[in-house]
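Novice: The structures considered in this document are given below.
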Structure 1
């Protein structure tokens, strides 16, 4: 009977850790969705919207290995009028995940005023998603 107590305590601790992990995941998902909604809004971002999106992306990035948050950061930088930073962020994702169409699309979007970078993005996109006849 006494031997079962440590096993029960361990079971409770594991269950609590699992619950905490799920709570973090839900929080990250909600933050990502909220930031995406802000970034998808038409027109210019207000400074308040930009700060809120950046804060939401910091929350979404906690213990999150997904590079989608970085692509949203690239989009935010572009919306804030910082295409060089947006390109840099998107290129770091594309370099880490060269098969990611989303990363190369983000890089291409951020490279609209840089013809060489834009062509590079197009070349990669054509390789990843060739035209189907």
Structure 2
């Protein structure tokens, strides 16, 4: 246990990255229209949400996610390759497949699963890489 190390600045950056990557991923440049349709949301519903609450909680949850992965990668032998690999395995193997199971029971489309699961897999892979390299 004495070889555990967590870079708190890297964790903070990883939490911010969730919001930045999400802004790109769910933007009109990439998957906004598909996500909106597959989530059965309208632009009016999106406009009515409380941005401070939504982004505040999203950041808090992202911080917890980042710390969680940082604990898994806190061994002194962790490097960028292992970080990205572990991030991918956690993102795809746990998170995306969990989303897929829930989506199947909610009778959501494969497009919904690929858009949201793809975001999670890419996000976890990137933060695993960051946590692995920024030691």
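The numbers here are math on the coordinates, done by the rules we state, and not lab data. What you see is a predicted model; the values in this text were computed from it and never measured. Cβ atoms are built from the backbone, for glycine too; each structure is taken alone.
Novice: For relative contact order in percent (Cα under 8 Å, 6 or more apart), the calculated result is 15, so let me know which of 1, 2 that is. Don't skip to the end; give the middle numbers.
Specialist: Values: 1: 15; 2: 38.
Going through each structure in turn, the value belongs to 1.
Novice: Upon calculation of helix-only ellipticity at 222 nm (-39500 (n - 2.57) for each DSSP H run of 4 or more, over all residues; to 500) from the atomic coordinates, which of the structures 1, 2 produces -22500?
Specialist: Only one of 1, 2 returns -22500 for helix-only ellipticity at 222 nm (-39500 (n - 2.57) for each DSSP H run of 4 or more, over all residues; to 500), namely 2.
Novice: Name the one structure among 1, 2 that mean count of other Cβ atoms within 10 Å over residues 74-81 of 19.6 was derived from.
Specialist: Working: 1: 19.6; 2: 12.8.
Computing mean count of other Cβ atoms within 10 Å over residues 74-81 on every structure in 1, 2 gives 19.6 only for 1.
Novice: Continuing with this model, one more query. Taking Rg/Rh (Cα atoms, Kirkwood Rh) for each of 1, 2, which is largest? Walk me through the numbers before you get to the answer.
Specialist: Details: 1: 1.19; 2: 1.01.
Largest calculated value belongs to 1.
Novice: Here is a follow-up. Taking mean count of other Cβ atoms within 10 Å over residues 10-17 as the quantity of interest, name the structure among 1, 2 where it is greatest. Let's see the in-between values first.
Specialist: Numbers: 1: 10.1; 2: 18.6.
The maximum falls on structure 2.
Novice: Ranked by distance in nm of label points 7 Å out along Cα→Cβ at positions 18 and 82, which of 1, 2 sits at the highest value?
Specialist: Numbers: 1: 4.1; 2: 2.4.
The maximum falls on structure 1.
Novice: Computing Cα extents along the principal axes in Å, for residues 50-113 alone gives 28, 26, 13 for which of 1, 2?
Specialist: Values: 1: 28, 26, 13; 2: 43, 30, 15.
It traces back to 1.
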